[in-house]
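These are the structures in question, set out in turn.
No value in this document is a laboratory result; all are computed from the given coordinates. This one's a predicted model, so the numbers in the text were calculated from it and none came from an experiment. Cβ atoms are built from the backbone, for glycine too; each structure is taken alone.
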Structure P
Amino acid sequence: MIILGEKYTFTNLELQRLDKKFATINQISYKNEEPKDVIAQIEANIQSETSIIVLNTKAKVDDEIIKYLTNLKFNIKHSTLKIISIEHFLEQYLFKCYIPKDNDDLHYLDDIKGLNILQKFQKMLIDGVAAIGLLIVCVIVKPFVKKKIEQESPGDIYFKQSRVGQGNKEFKCIKFRSMNLHDSDNHVKTAVKNDDRIFPFGQTMRKTRIDEIPQVFNIIKGEISLIGPRAEWNKLVSEYENEIPYYNQRHIIKPGITGWAQVMFVEGRSKEDTRQKLMYDLYYIKHWSLWLDMQVIWKTVLVVLGKRGI
């Protein structure tokens, strides 16, 4: 595999995933380079097992380079060589939609549409089955959870917070409380790793996702689905909108208890982390299928078992 240019910067996790798919990965700089020098670098790096060249450049590709690349396919050693843009590569191999950092080309937003009637019906069936299962689990674990919370952090066993759902409508998300009591809507600090507000059993609930179970009541009320983009705190959404103007595209569908971004990307709060998660959310919306939902469920199980990653 050869990556031509530096338009998109691959994360370490993505490079690990690509290492499992390609025997070699070589990146060639294109910016401010002479066409003959770029061609020389390609010739020095291309091997018989190179199966794909990714055009990862914002700059116009020189005619000489295009001619060289297209002629490669007439070489018997490279007859199966695939030349692909970074936008298509990310969707086909890393299952995310490309988002430019400078907002100079947003045509990809044309492809992000809500679910059709059949898809909504299929999702409704999944949510119905999930609600029944989660309600049973909630009834079973609630007495134990209540006892542990009362021992370690007396007070209400539920945590409620304003979140943003489909169509930018706000709702109260309900979970088992994993933090010591505080005003969840006015407290400006978001949860971080090793947060001292989280009591011991709260840490256990977060690691095993037990704290998420009461969101079954949000499913029953039609505010969320089992699977979808994460329902974010309304204060964070306002912040993200200022940093990423098209952030609200993810609110075309209902949020979910779990989702494609949550199982494919490690949680983070930086602007770049938010942009990365949005790429996965938009992929999920654009390519939704029952098979994709099954993958999310399976990967969620792996995450709960501590096998997050590749």
Structure Q
Amino acid sequence: MSIVLEAHVWATIVSIFRNPEIWASTLSMAVPLALPAIGGTFSERTGVVNIAMEGIMLMGAFFGVAFSYWTNSAWLGLIGAMIVGGLTAAALAWGAINVSADQTVLGMAINIFAAGLTAFLLDTVFGFNGTPINTPELPEWSIPGISNIPYIGGIFSHQSVLVYIMIVLVAASHWFLFHTRIGLRMRAVGEHPLAADTLGINVWRLRYFGVILGGIFSAMGGAYLSIGVLNSFSVNMTNGRGYIALAAMIFGKWTPLGSFGAALIFGFSTALGIILQGQGISSNLLQMIPYALTILALAGLIGRSVAPAADGIPYDPKR
């Protein structure tokens, strides 16, 4: 009996891995993790700890659906979310860079503020019924030619436009950070700001740039949830994804490609939990995997990740 049961389990696992839907879902689930993780990479590579990704994602999610409704355009909703995310990140940058506030406490304060503000605005602006169901949402795309390829087409067809934008941004971000002069300067500011300042590099300006860029990416991840997947906003809809993105960034060793790979792992565990519902395996157990991996990554038990040397350390150019 046990042999039959074991054979059934293995057959189920093989069929799942052969199904392109799980890989399509993995890619989709990775978007709200990969974008904030890459954004956090830009921030922390310049020396500013960014724990505010959860709150900035919430702001992006709410204002994405709000601007989409007000302008009757999902694209303008996405742009509006990015602007709000950049402004929220600018507040984080001002406190961390100009005031030299504790960056961890400041980030948590922004998370709490964003959770309260978005809940208040949801009730005040849209009322008891919540966001309208006719709010425009971002379109799904299928790349011509690829959609006709067996198996591969099942993964990359009919995905939200932000999935394809994410793939482009992953490659572009890695190239920008490691193969351009400004990327080199950003990394220098995060490793040894005094040496960078001595060479005439404006440390504060690059740190502002890194933090604000991180806020824009995080807001895009939040907007994906509200106008790319669910076409609505609910209180605390990010559900801790900003913290998982933080773990993905650490797990990915503060690199865009590494962060994307970690986001795919977390996205796969979520997709697997959804597909295995009704297969005799508790979905709650599978949904614990991303959070368990988060704890292990933050504890440094999954590989050894070394943060930029000046990460979290304020710099005063006057000293």
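The table below gives the values:
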read-out	value
Structure with the greatest value (metric FRET efficiency 1/(1 + (r/R0)^6) of positions 132 and 292 (r between Cβ atoms, R0 = 35 Å, to 0.05), set P, Q)	P
Structure (P, Q) behind the derived value 14.7 of Kirkwood radius over Cα pairs in Å, for residues 172-251 alone	Q
Read-out Cα extents along the principal axes in Å, computed value 73, 47, 39, structure in P, Q	Q
Computed 15.2 for mean count of other Cβ atoms within 10 Å over residues 124-131 - originating structure among P, Q	P
Given -13000 for helix-only ellipticity at 222 nm (-39500 (n - 2.57) for each DSSP H run of 4 or more, over all residues; to 500), calculated: source structure among P, Q	P
Which entry (P, Q) yields the derived value 16 for relative contact order in percent (Cα under 8 Å, 6 or more apart)	P
Source structure (of P, Q) for Cα Rg over 2.2 N^0.38 Å, for residues 28-155 alone, computed value 1.26	Q
